[in-house]
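What follows is a set of structures to go through.
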Structure 1
C-alpha cells in the first residue's frame, strides 16, 4: 500500500512538489510504530532514488544549514572551554556557564583570541565577563 502511495505521488507531482511530499512521507514512515523494520526498509529502498531530489528541497537545505551552523557554534564553544581548561583551569566552571550563552561564531572567535592573549587568570575572568554581559 505504501509503495502504491509513492507511485501515485510520482504521477501527481513533479520536481520540488514531489520532493516536498516525499519528505513528509519519509518522516511519517520513520515515525511509524505499526510497520516492521523490514517493511520500512522496503519503502526506504523505493525512496532511495529520490535522495538527490530530497536534498534539493529548500526546507531540507535550510535544516542542513541550521545543523551545520549549530555544529560550528558548539565546536567553537567547546574549543573556548578546552582552551580555558588548559590555560586557566580554575575558570572552567565559569566559562562553561558563560560560553553557552554565546551563539554567534564571530563572538566566539573573538573570545578565544582574547583568552589566548590574556596574561593571567584575572584578565581571562574579566574577558569572560565582558563577553557574557
Structure 2
C-alpha cells in the first residue's frame, strides 16, 4: 500500500482522509500547532484509526514543503473567513452574541438560570410576534 492510498485528493486545496470527511489539515493542525500526540488526535477524531493518523503525519513529513503551503493557505482562508464573519455576522451569530452579552452581566454561578430566563423570554416574544402576524378569522 502506498502512503497516498490513505487519502482522497479532491482538489489541490482539499485532501481528505479516505473514507472520511476529515481533511488532513484537521489532523495536522492538532499535531503541529497544538502539539497533540497521534493518540490524542485519534481521541479527538474517534472515527479515524491510529494508523490513519500516523499516515497523515507521515505524509506531512514526506511532503513537508507542499503540505506546509497547503496548511498555510488553509489557515489564511480560515482567518479571512473569520474576519468576514465578524464583519457580517449571520442572524444566528448576532443572536448568540446578544445572548452572550446578556449572560456576561451575571456572575458565573447565576448564568445557567439567566440563560433559561433569556431563552424563555425569547420564545415568548417570538410566539407573541407570530400570533400578531396571523390573520383574523372572521
Structure 3
C-alpha cells in the first residue's frame, strides 16, 4: 500500500510539472486572459461575463499568433510575434523551475543554473510551437 501511494505521488508530481510546462509555454495567452478577467471585473461587469470574455481573449491570442507566423512572410513580423511569446514563456519557466528547485535543493548556484537552463528550454519549446 505504501509503494502504491509513493507511485501515485510520483505520478502526481510528474503531472504537476507537465501542467507547469504547459502553462509556461502558454504564458502570454493565459496571463492576458487572467488580466482581462480582473480588468473587466474591476470595471463592474459581471463575473460570468468577465470569465467568458477572458476565455475568448485567451483563445484568440493563442490562435492568432500561430496563424500570423504561418501566413506572414515578413521575417521581422514573425520574429516579433515569436519574441512576444518566448519572453513570457522563459520568465514563467524560470520562475516555476526556480520554485521547484528550491523545494528540492538548497539555494545556490546550482538552483539558478538549473532554472536558467529550464527557462531557456521552455522558451525554445514556445518558439518551436509557433514555428
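Quick note: the coordinates plus some simple rules give every number you see, no bench work behind them. What you are looking at is a predicted structure, and each value in this text was computed from that prediction instead of being measured. Cβ atoms are built from the backbone, for glycine too; each structure is taken alone.
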Legend entry - With distance in nm of label points 7 Å out along Cα→Cβ at positions 13 and 85 derived as 1.7, matching label from 1, 2, 3: 2
Inset, instruction - Can you spot which of 1, 2, 3 the value -21000 was calculated from, given it is helix-only ellipticity at 222 nm (-39500 (n - 2.57) for each DSSP H run of 4 or more, over all residues; to 500)? - result: 2
Legend entry - Cα Rg over 2.2 N^0.38 Å - highest-scoring structure of 1, 2, 3: 1
Legend entry - Computed 14 for relative contact order in percent (Cα under 8 Å, 6 or more apart) - originating structure among 1, 2, 3: 2
Inset, instruction - Taking distance in nm of label points 7 Å out along Cα→Cβ at positions 21 and 53 as the quantity of interest, name the structure among 1, 2, 3 where it is greatest. - result: 3
Legend entry - If mean projected area of the Cα convex hull in nm², for residues 29-92 alone is computed and equals 4.8, the structure in 1, 2, 3: 3
